[in-house]
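The structures considered in this document are given below.
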Structure I
């Protein structure tokens, strides 16, 4: 299944923006050899030589590709609350689906390693991690089809899902590892996994991820998130999208900000 036509213009725009990141090159100055003369280094050398100093220095500039040594796992909340309506035409699951699709388009353009998973739960025994794209799989129509077939259901055992995502991301060899969580509410499940217990368990899962060198970050559309997300993810570990319909566009932009070298 291909990308929905209504998303094509925005997808093209995002791909162009993210291809630019892939082609981001930088000039290394003071190199022993290179494609261009480093005029500043040459002038410094000339001045030093006039003063009897002949320290060896590189006199060239070389252009190098910036290597984006990072991996990202995006974890999307698929619990029954995402079946709620935002307006007459759109449900929360619709903006989550569009966000996953556009995120995939953007990251496949830049070439970063990424995986996409959905999660929901039914008590501690059934934490459902729905694989949409693993790190080894290529992003294409198979992934797009799995995303567009998503259906909301069950509950939000957030801490357990973060731990499973941490294990998957921890196997990646990249230096920087970003764990993104996209949700519309706070942790909850049937077996008392709500209120303080759910929040504390999620906070612990976030701390465990950080101890393993991961960067956990939460993107939410829950207008009450300020009451609990700073405690779970830290003051700088989350962002609230006040207009949920903006989520599909904002998510790739947030990724770009979080992964700036």
Structure II
């Protein structure tokens, strides 16, 4: 990372929130002892979840949580991009639109009318989109929520001008590493593990449940082959569409697969 104006100054870290549940920001706070090292290495210039202190930009590193769902958000993310040397999208909302991207498959006005007594006061976009739809993103860290150790690796990497070492493999690799028997092979349980990015430690399969795809699609996922396996296991097209429409429904690979099976219903 480029040296600040004064060699005595620390790099400025800012953490921003858009439409989200705050879970990824809490992952940073959950670093506990490691967070002390982060705070010693950087100046936390903006992080409302943790401090009232606010330092003006520009910022060396901005971590952005949440999806863009309003016209105001769409304007604000451009301002943040202009003020940031590195901008990193963290979590399923910021990288894929989040659970709120389920609106993308329906008419959002119907949802607004059902939820709000006075929908005329609600100003929202028709779709929920990831940060990369609006500005250039230097790196995306997937997860719902993100893995705190991956976050620490990312911060360390960018502070030292190197690419983050985030494994690109699937949840299946994590199952093998912890000795978890494949729930699809052993029990016929539908599982998104073969096409989902690693990072959670394969928590769900360890408890005899299929992966829900919280970390979004891995690199080059063969979603069509997995969907065919789900059909062989007795799932219908409607169920398969639902499998791909959870936390990362708007991720390109998952979106295309869910739409393909929706059309078969």
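Hey, distance in nm of label points 7 Å out along Cα→Cβ at positions 30 and 206 derived from one of I, II reads 1.2; which structure? Could the numbers behind the result be given before it?
Numbers: I: 4.1; II: 1.2.
Computed on structure II.
Who wins on Cα Rg over 2.2 N^0.38 Å among I, II, i.e. which is largest? Present the calculation step by step, with values, prior to reporting the outcome.
On the way: I: 1.24; II: 1.08.
Once Cα Rg over 2.2 N^0.38 Å is worked out for each structure, I has the highest.
Identify the structure, out of I, II, from whose coordinates mean count of other Cβ atoms within 10 Å over residues 86-93 was calculated to give 28.0.
II
Work out which structure the value -12000 belongs to, where helix-only ellipticity at 222 nm (-39500 (n - 2.57) for each DSSP H run of 4 or more, over all residues; to 500) was derived from one of I, II. Don't jump to the answer; show the numbers that get you there.
Values: I: -12000; II: -10000.
Going through each structure in turn, the value belongs to I.
Ranked by distance in nm of label points 7 Å out along Cα→Cβ at positions 22 and 190, which of I, II sits at the highest value? Present the calculation step by step, with values, prior to reporting the outcome.
Working: I: 4.6; II: 3.4.
The maximum falls on structure I.
Comparing mean count of other Cβ atoms within 10 Å over residues 174-181 across I, II, which structure shows the greatest value?
I
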One of I, II was used to compute Rg/Rh (Cα atoms, Kirkwood Rh), for residues 134-181 alone, and the result was 1.02. Which label is that? I
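Which structure, out of I, II, was P(r) over Cα pairs in 5 Å bins from 0, in percent, for residues 94-221 alone derived from, given a value of 2, 10, 15, 16, 16, 12, 12, 9, 6, 2, 0? Could the numbers behind the result be given before it?
Values: I: 2, 10, 20, 23, 21, 15, 7, 2, 0; II: 2, 10, 15, 16, 16, 12, 12, 9, 6, 2, 0.
This value belongs to structure II.
Where a number appears in this text, it was derived from the coordinates with a stated rule and is not lab data. Keep in mind the model is a prediction, meaning the values are calculated, not measured. Cβ atoms are built from the backbone, for glycine too; each structure is taken alone.
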